[in-house]
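Below: a set of structures, written as structure tokens.
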Structure P
Amino acid sequence: MRVAILGAGPAGLYAAYLLKKRGLASDIRIVEQNAPDATFGFGVVFSDRALEFLHDDDPETHALVEPELETWQDITLNHGGASTRIDGIGFSAIGRLHLLQLLQERVRSVGIHPEFNAVVRDLSELGDYDLLIGSDGVNSLVRRSADFGTNQELLTNRFVWYGTRQRYETLTQTFKQADAGSFNAHHYRFSPQMSTFIAEVDEKTFFGIGFDRMSEDETKAYLENVFADELGGHGLVTNKSLWRQFPKLRNKRWSVGNKVLVGDALRTAHFSIGSGTRLALEDVIALVRALGAWPGDVPQALAAYEAARRPIVDKLVQAANASADWYENFADHMRLDPWDMALSYIMRSGRMDMDRLSRMSPAFAEALNKNQRRRTGS
């Protein structure tokens, strides 16, 4: 089988590696418009069990990635002058560029050499192939080449992605009111020396403060002032750090003919639940399994891929959308006191109830109960 892969992000690289490793394709071409060391953003985050699928399916790659992860077991919520610790909600993170480098090493180990700095304007430039995998992100050319039944909606909040040399011991959410504006920061370390720092504002704040008229340097300086305490004397590090609106993207069809979508080309999941890269890698694993189960029958394999994967993805995307909706209204939630805010935050995706919270986060649940009893006098 001849396979063309457009996009050499985590999903595209991993698809190439698995297809070659498992002997499912004799000819694999992977094409990427950017340089091998180019990447948007800084770190990617996973929930504590997010890489179990990789351990079960591909222990060699898991053994390569796992030692490079930064890990922690708590979330810290800063709001209203208080810092609330939520125990037992584990996460891990890795620099996005470092993850790409590890996966590039994987594909080279099986004799595949991605074509970088190769801009494709028409899919005919890729030549003949039995299967075309679109792992080319939100602006996917593969998706735009056929009718996948795409629906895309931009959220109203704006966010901008930075790095910083300030080290954070947990995944931290900071909510601040400043200059008549509402600000939120998602920050976590992805290496011993570096952290991701995502600043987010609602639409009212974005236009009210005039971020739409500021340069990249002016925006950076403004946010460094707002989050001076959280940055601890460190600055923000830029990398195409421009304001963006998150796109909620879905497709009615996951494949058309011999074209199939994975990762963000297929659907997006809001960054607040830390599942985008996980979903992309899981897409690839499911696709490769289906191709292995239906050798030589690409249409049947693509149908099997969607049938097996869609119910799982739909549940995760539903949770991601609920989380995104919570953040769209974070300025309203900031009216809550710190304990009520923390509870609202941890319940935002709809996947948590009080019983589960008591099991996963016993210290937080007990502190929450004590605060409730103190307020009610019971």
Structure Q
Amino acid sequence: MKRIVIKIGSNILAHDRDGLDTRRISTISRDISDLQDKGYDVVVVSSGAIAAGMRKLGLKTKPKDIKFKQAAAAVGQSALMWAYERSFGNFGKKVAQVLLTRDDFADRKRYINSKNTLLTLLSYKVIPIINENDTVATDEIKFGDNDHLASLVASLIEAERFIILSDVEGLYTDDPRSNAQAKLIDYVEEITPAIEEKAGGAGSSIGTGGMYSKILAAKRAVSHGIIVHIISGKKENVLTNLLEGKLSGTLFKPKAEKLSSRKGWIAYGSRSKGSLVIDNGAVSALVEGGKSLLPSGIMSVEGEFDTGDAVYCVDSRGNRIAKGLTNYSSSEIKRIKGKKTSQIEEILGYKYSEEAIHRDNLVLV
């Protein structure tokens, strides 16, 4: 399997005068076309719709109000796709527009449908161009940035590699824009809190995500056993050179024990509807014993949710321990929390399961 997800940020595609840097899009399209000719299935997650729309609407700075962002995205998305259509067409390649929202990943059926659509497109040698559906997305359903979206897409199609094209070379020991002594970190064995701290935070006036969001995206991807690269998107032939072994930027080592597709969806795709506060014994059972969560270990319930919804398991200090699909609703768990499994049927009048969350539907976070 040779599947690759390539995320292209706004800073790579934005042009001060024309809105979109069509020359850069053409260069990247040629690179990706070469990869397809070499047998790779490639999915592109591309920002740039809002940047293109800003130019068309005469906006000098990125709007903060969501309705203006949506308007800019609506105006700019067609320009973005036309640029890709024309550029890839020059190399004899076909593209497809795919717009996704957070709900397409949170809902299990829509998640599977999205996967089937993308794999079908790849089987026809079509290059999907994915973007967030900014025109209809609201704060409640937005990914926040396309780094997050791209990492979910990489796990969705079970990609081999996830490549983030950035406006900087990779992860540095410090921000290279403000510290000339900052050095490139070419290899990351494990994404630790120290690595996250090196990533800093702030994004740009065009894009929404900085290096920190890229590190979080890499962290999600490596947990699925996916090799991650953060490289400069402003160099010629950077993709073909990378896959020919000419390493550049920062490489993140994938975890040996990768999450299954289903558990990956639970961890990163599903949206939590509430929390279960669990005692120290339950924390130990989940983390050290690899056990299911029983009602006896639940101290309190936060939020309202139904059977099958995703919830977090948190300790008494509010630290997230795990995430899983509950076998009971919030109202039912409030009645059986702290009780033995043998008491469930007596209290509720029925029993779906002995576990509040079965281990097969639970992921440590």
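Since every read-out is calculated from the coordinates, none of them should be taken as a lab result. Nothing here was measured: the structure is a model prediction, and the numbers come from that model. Cβ atoms are built from the backbone, for glycine too; each structure is taken alone.
Assorted remarks:
- Among candidates P, Q, the computation of FRET efficiency 1/(1 + (r/R0)^6) of positions 181 and 317 (r between Cβ atoms, R0 = 25 Å, to 0.05) that gave 0.25 used structure P.
- A value of 1.02 for Rg/Rh (Cα atoms, Kirkwood Rh), calculated from one of P, Q, originates in structure Q.
- Parent structure of the calculated result 144, given that volume of the Cα convex hull per residue in Å³, for residues 109-252 alone is the read-out and P, Q the choices: Q
- When relative contact order in percent (Cα under 8 Å, 6 or more apart) is computed across structures P, Q, the figure 14 traces back to Q.
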